[in-house]
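A short reminder: the numbers here are calculations on the coordinates, not readings from a lab. These numbers were taken from a predicted model, which means no experiment stands behind them. Cβ atoms are built from the backbone, for glycine too; each structure is taken alone.
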Structure 1
Amino acid sequence: MWYFSTPLVVFGDDALSHLETLPARRVMIVTDAFLADSAMFRQVRARLEAARVPVSVFADVQPEPDLETVRRCAAALTAAQPDWIIGLGGGSVLDAAKAAWALYERPDIDPAGISPMETFGLRARARLITIPTTSGTGSEATWAAVLTDAQEKRKLSVATRELLADVAIVDPALAMTLPPSLTVLTGLDALTHAIEAFSSAWANDFADGPSLKAAQLIFTYLPRVAADGADAEAREKMHNAATLAGIALSNSQVALAHALGHSVGALFGLPHGRAVSVALPYTLEYNINAGVGRYLDLARFIGLAVTSEAEAGPALAEAFRELLRRLGQPLSYAGCGVPRDAFQAELEALCDRADLDANLVASRRLPDRAEMRRLFECAYEGKNVDF
């Protein structure tokens, strides 16, 4: 038995107008300092003011939010006592908003201990709206949050279906001014979600549809929007694709590429989209070599002329690498600027963190310690995986 969960998704032009119908007594907007001074923030606030809803703001979310940020946000929520929380921003903001909401509802819990195996009783105090301003993480539609343990220098993936937003507002206008570098990195993040969700050990018929459509849209529209950020059609398709990929990963799971990427990102400060997208082709090859890939339908859906699983995996890995080249992105961690001596010094720590990563459990092939070390070395050097 399994479950399919998704928020109410409000999408398309002027989706923000949904805020004017919000049955709220008091709202807190969780965002970052940059967005708090933006036209996007003013639009959201104006919609709430039109509905005569009092608004307070927490605007101190940092990239890759750490546990202390989450605790400070929860304290601000406790002081303001909202009955609706709005997360406005990219994945970091949305993840912080979800985790802080859990602590607002349950101040007795440790955010690192949020688990799908327990019931937390969320929504006794507030409900959650997620409004993405980037087209990548899909956090607006997932029931997980990725946090940083700054002391341990590792990423924590915390999850419970109770963290799923009540409403996700996917308005493509909010992504129109996304800078080219963020456009590319968030798009690659979403594509990695779609591919891993479709090919994970927990893949299922309900999650397959969003995975396939997200992958098709991103392969088609990411090069377009990278070349012309004012391409309104490409912006809309990418914004929709990111949410579709979020729905897919939330109801299937991401896997080995995320375990590697989380480890490298936490230790070397790489952006999440870059860290996981560099890892993906190597983990595809690792699965292919054991005959446990599930890539045929994915390859066909993005237009590759393949007729068997044996053809599909290598073709998909090469298509992904070619997309990275086309977008001017590195294909290895050395190419990301990670120093060789630092990589070698941290290799065992990288393996430790990957072994503990929650996303590892959905991998179709589980590496032992020696294989994990070799995977990292291949991804660092840019060598094809032959084991």
Structure 2
Amino acid sequence: MNSQNQIDVLCFGGEDWWYHNRGHIDMQLMRRFARLGTTIYVNSIVMQKPRISQGKKFLQKLSRKAKSIFTGLKKTDAGFWAYSPFSLPAYHLRFGRAVNDILLRFQISAVAKKLGLHNPIVWVACPVACDVALRIKKVRLVYQRTDRYEDDPGVDKATIQTYDRTLKTNADITIYVNRALYDEEQDQCRRALFLDHGVDYEMFASADQDQQVPSDIAGIKKPIVGYFGGLADHKVDLQLTEQLTKLLPDFSFVFVGDVPQNFRDKLDRENVWILGKKPYEQIPHYGKCFDVAILPWKKNRWTKAANPIKLKEYLALGKPVVSTPAFTEVQNYLDAVYVAETPKEFSDRIRQAITEDCPERIARRREKVRNATWDSKAKLVLEELFAKAQAPARISQ
């Protein structure tokens, strides 16, 4: 923080700006912070162990990451700078951690010097950045504990747990978006803040005012049951989803996002459309075509501690939502979301949601998330960070 009117941020992101969904919390908040000063978004550092056995998928990931690294330091249309440092996928090995620490410190130091960052807020959404983040001169340290990172597939659990404990002990604020996880861990933190997730409310709520519809969804028969986002194995219940497509043959199921091959194989039916990944700004225009939005998530440790941003996006669109009770945050939306566990219950709730839908319900859903904007979340974080110091600059709307 260089002055009252400038706040600089160095964020070790949990995703890669160049090829991941740009709706994630760290990216959304960095968009807002970039209005106040210089913000650098360090694209996700590889946490997972290399899995060469994945064959083609492994090569695709390798190629994608290499392309991101060779993009270098570049200013994005979101207003912040994005940078992908080179590191070894070896955080599960002691020598790998030591080598990466040296590599990252050198690269981050050079980038920060180039852009004139001397005393920024350091934001950590990727736990393996822990050691580097602690060594950087900073005005504040923020740890974004928005998932159980130690339960992510392919990571070394013990290593991530060690980083997690260290960050919670040292961070000026540890941010949570799941109330149950916050309640469970707040005593482990130097200071904890339940922030919740935000939503690009205007972008989603105003989508239906634009009469144009993406060509690849325009001709799909209604009613449409829709889902946007990746169909990751550790969160989406494939068996439940497959059963729904069978129980509701007169409904069209549309999936917008990355879909792994095992899902494609199981969902290869006449009433299923897999449209692939779309730019973030186009997502509302696909979502506005849904008659019902679904969250068919599995029950496990990871999902229990999650809080899907897409839930608020669905509600901002005004769409009825049917979800499993996999994530505890859904309990706060029982007045706006239909909850079901078995395939039969889930299919019944989908039919019920369409039957009961009306302008009044649409308005109530939107009202539920109207004030949960990303601007309000960014403002709250800064107020909490500098509560005992001079008030930070105002985030413009």
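A few points about this structure:
- Given -11000 for helix-only ellipticity at 222 nm (-39500 (n - 2.57) for each DSSP H run of 4 or more, over all residues; to 500), calculated: source structure among 1, 2: 2
- Comparing FRET efficiency 1/(1 + (r/R0)^6) of positions 8 and 32 (r between Cβ atoms, R0 = 30 Å, to 0.05) across structures 1, 2, the highest value is found for 2.
- If P(r) over Cα pairs in 5 Å bins from 0, in percent, for residues 112-239 alone is computed and equals 2, 10, 16, 19, 19, 16, 11, 5, 2, 0, the structure in 1, 2: 1
- Structure from which 0.94 was derived, Cα Rg over 2.2 N^0.38 Å, options 1, 2: 1
- Identity of the structure behind 22.9 (criterion: mean count of other Cβ atoms within 10 Å over residues 288-295, calculated), options 1, 2: 2
- Look at distance in nm of label points 7 Å out along Cα→Cβ at positions 168 and 280 for each of 1, 2: the largest one is in 2.
- Distance in nm of label points 7 Å out along Cα→Cβ at positions 232 and 344 from the coordinates reads 5.5; which among 1, 2: 1
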